[in-house]
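Each reported figure results from applying straightforward, stated rules to the coordinates on display, with no laboratory input. All of these numbers come straight from a predicted model, not from anything done at the bench. Cβ atoms are built from the backbone, for glycine too; each structure is taken alone.
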Structure 1
Amino acid sequence: MYKTPYNRRQFLQLATGSSLALGMPMTLHAQQKMITRPIPVSGELLPVIGLGTSGAFENVNIKRFNELKNVLSTFIKAGGTMIDTAPTYGDAESILGRLFATQPAQKQLFLASKISLWSAPKNSRQAGREQMDNSEKVLGKSPLDLNQVHNLNDLDTQWQNLIERKQAGQVRYIGATIYTYRQFERLEQFLRKTKGVDFVQLNYSLTEPRADEVLIPLAADKGAAIIVNRPFADGAYFSQLRNKALPEWVKEFDCASWGQFALKWILGNESVACAIPATSDSKHMLDNTLGGMGRLPDVRQRKQVLEYLKVG
């Protein structure tokens, strides 16, 4: 595999130049608002760009902590609310708790965590409950807005934990997550047999587009809100852009960078409620939020995107 000559920071610099040429400076304007979509089970509106924390909020030193303050501030100012984390993302939950203490925001944010039991302990039922309790304590919000069974691990036991917690008013929404193609079939089986799934989180991007085939239509038909993780396939998307120029026709859907190009294609699927790119860079955070503003590509334009990148 070759290494791309550009990382995302360099792509962003190049895209900024393209955006100026297109008459679309990459700044937030007072009149710009992030698009929102309803959560099917309740009608509550959710902004379409969220913030993932895997990797980006782990192993944080003082310098990175200060940058994460800027990330959080940029996210909130742009109208973002959904923050997704997990107990197994290193110290991400505790870092978020510390960040909220510097800028109290829990009440206005939509906080999502997970039951993350990679190998089910002997008493996994109790372990799941303790993990949920600890997430609430560390994040400083009770009830949490969303809790999910992480990667379908110990699924039967932990799904029952979530049902009971929701019935007791200790969590607002419940769901399940995956992040690779190899989990698609199992998630499909879960959705077909299970009622009351409020959210489904899955991988879906220009690099990994297969969720369009079965899972997204199925989840939408079951009334689940769809959260998209890995929208840039952990950076693999940017590595595919070698020798590609941002086309001028992206101005038709208010796109000004390669990051927005990917996010707007994802959000052009109206069944997607929210995409959650992870970042510890406030400039990338700004770029991501702009992907959730303005016009989105229609069916024809989404096909044009695929053809331009030769995805298929």
Structure 2
Amino acid sequence: MSGSPPPPTRRDVLAAGLGAALLPGAARAQAVRTPPPTTKVPMLTRPIPKSGEALPVIGLGTWQTFDVGADPAERAPLKEVLRRFLDSGARLVDSSPMYGRAERVVGDVLASLGDAPRPFLASKVWTTGRDAGRAQLEASVRDMGHGRMDLLQVHNLVDWRTHLPVLREWKAAGRVRYVGITHYARGAFDELERLMRDEPLDFVQLPYSLALRDAEKRLLPAAAAHGVAVLVMQPFATGDLFQRVRGKPLPEWAADFDCGSWAQFFLKFVLGHPAVNCPLPATSKPEHVADNLRAGLGRLPDEKTRARMARVLAP
């Protein structure tokens, strides 16, 4: 008995669409309608509620993708990813000590870019105990930030009662500009909501996508009510969304909100919610970051259109 074929990747979906673009007639409808990159249209921004600072709406995650060694061949595509990312007007790069070597790789690659635009750097504390937490934070600032950091978060709420007071001390001392919390699990949503209400937080990071909309019920309204900026992890549902649209043409009406690919479709859905500041798609591929960045240009879907987008995934 033959084994099941491997699940489709984003590359498979893109390749199928681009290949169809070369065919006549109906097959052309399968094309990934991505316009050429442009520097004339600025990326959309949304204000950080606690400060009013404008934050570009597409960020960059580093989980798995930036956990590489020192081999120049491994780092070359990551350098191009960061170069394209910053040149586009995007700014927020998010990492964590949990992500292996990612923090140091980000710091090294940014340093190699020379006079690239200044990024908005975000990382996390992911350990227990005050001393261990301080040591980990110092390492993050040194390795990733080369002495500075914009946002520090308590990763997955690990020992948050210990770390949040430290982060507030650092903010008061000017060592970090913003503090926040994160969690990947729906089971932690009640605690995230409570902390947004009870603690002075600037940011929350949570999972949200066209495939996982639980955050719409209470978390996103709570963030809006308490002035907490929202970063979104897993906007592609760890790749599941690309599998679910494999072989499907991008709807013609996606052009109504300046959408040219499935990646942009998924990201623009997330950004269509007014409480969201910035999704954080992770990639090590320059062509993918270029595609993702275009989701931050042009129009965004309104609520009626977002409901229509959700029906695309209906069985």
*Can you spot which of 1, 2 the value 3.2 was calculated from, given it is distance in nm of label points 7 Å out along Cα→Cβ at positions 133 and 285?*
1
_With Cα extents along the principal axes in Å coming out at 58, 43, 41, pick the structure among 1, 2 it was computed from._
1
*Using mean count of other Cβ atoms within 10 Å over residues 61-68, single out the structure from 1, 2 with the greatest value.*
2
